[in-house]
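Below you'll find the structures, each written out as structure tokens.
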Structure 1
């Protein structure tokens, strides 16, 4: 039994809030090395290309802030210890994404979204609702979230400048990880969400994407 699983409900909540503060305000350290492009040749980005890459990576960084909040809150309200472990493992892999996107923002001379605390709080609330709806519905929320994120990352691969091989390598690995997380949730017994819920999730993601692109 892990130390986290032995904590009481209030202690797990405090642990989640502590993790939230670290997610938003601390500099994350990934367990895996940052993905690198296959070619070592570096390409100089034009100012407009650098600005576009920074905006897209800021959106991706916000997505990883939200992922931490979602997985933490869903784990908090899960009924099954095995599922809590699965959610925490996925969250740890998402820490890698958080670290990679923050590192790339630094390299591009840019910054994370100013609204990080707001994104985290909103995602934590949504994840809590999903967790309270039951484990199968919560897993369905994971599947739909990760499928939408996978599609979103695919669109970023289309939009990122060809010269920005560093950002493209990061996004490609993130896309692969998100697809696997969705498959794992599906295999664990996820229940498909109703179409209106999926639509609301897409709307919320669109709002976050448009806002984080600039702020």
Structure 2
């Protein structure tokens, strides 16, 4: 088992997710789920080492998709997950999602509410990417995939990030071969290499 060095991460119980109505794949009814998931009465920090093998809890994971809209059309940031990434089960797969766990360092005055969550999102973006220019950040969907061991213990919160420029560079070795590409490329030559969450998003990305 990997040593996560005592990292604490934000989780909710699987029972809460089931009570809200569980689903498989993408769900764009954000208003139904997010207020309860980010209610400090319903979430808490848990040892990551324990959480990774415990499907009775769901780790809340921001999954940020970066888009550039210009004269070249809509293009999406994608990369290959390197060996130094935190989730060894996803190595060498292609992803359009940037993000990670919410940790105690992200806590704001709302304790474990929306302000805390968004602080964690922006921290993860700053840690993983060097972005020139501004960006917008909109939560567009929830993502769940119980078909594999990784998905059973995670619940994704999908963000659409629109970038002002295409000047973006990786800050971590875990993000390899960073580039922008069209939706046709993601659904064509790259599709068979996409990680499960990315494939779920790419299949319905026009509706996000």
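No lab work stands behind these numbers, since they all come straight from the coordinates. Remember, predicted model here, so these are calculated numbers, not experimental data. Cβ atoms are built from the backbone, for glycine too; each structure is taken alone.
For distance in nm of label points 7 Å out along Cα→Cβ at positions 113 and 137, the calculated result is 1.7, so let me know which of 1, 2 that is. Intermediate results must be reported in sequence, preceding the final value.
Values: 1: 2.5; 2: 1.7.
It must be structure 2, since only it matches.
Any idea which of 1, 2 comes out highest on mean count of other Cβ atoms within 10 Å over residues 129-136? Provide the component values of the computation, followed by the final result.
On the way: 1: 18.1; 2: 13.8.
Answer by largest value of mean count of other Cβ atoms within 10 Å over residues 129-136: 1.
Looking at structures 1, 2, which one was distance in nm of label points 7 Å out along Cα→Cβ at positions 57 and 193 calculated from, given that it came out as 3.5?
Here the read-out was taken from 2.
helix-only ellipticity at 222 nm (-39500 (n - 2.57) for each DSSP H run of 4 or more, over all residues; to 500) was computed and gave -25500; which structure, 1, 2, did it come from? Of the structures listed, the value fits 1.
Upon calculation of FRET efficiency 1/(1 + (r/R0)^6) of positions 33 and 121 (r between Cβ atoms, R0 = 25 Å, to 0.05) from the atomic coordinates, which of the structures 1, 2 produces 0.20? Spell out each step's value before the answer.
Working: 1: 0.20; 2: 0.95.
The structure behind it is 1.
Taking 14, 41, 30, 13, 2 as the value of P(r) over Cα pairs in 10 Å bins from 0, in percent, for residues 65-168 alone derived from one of the structures shown (1, 2), identify that structure. Structure 1 accounts for this read-out.
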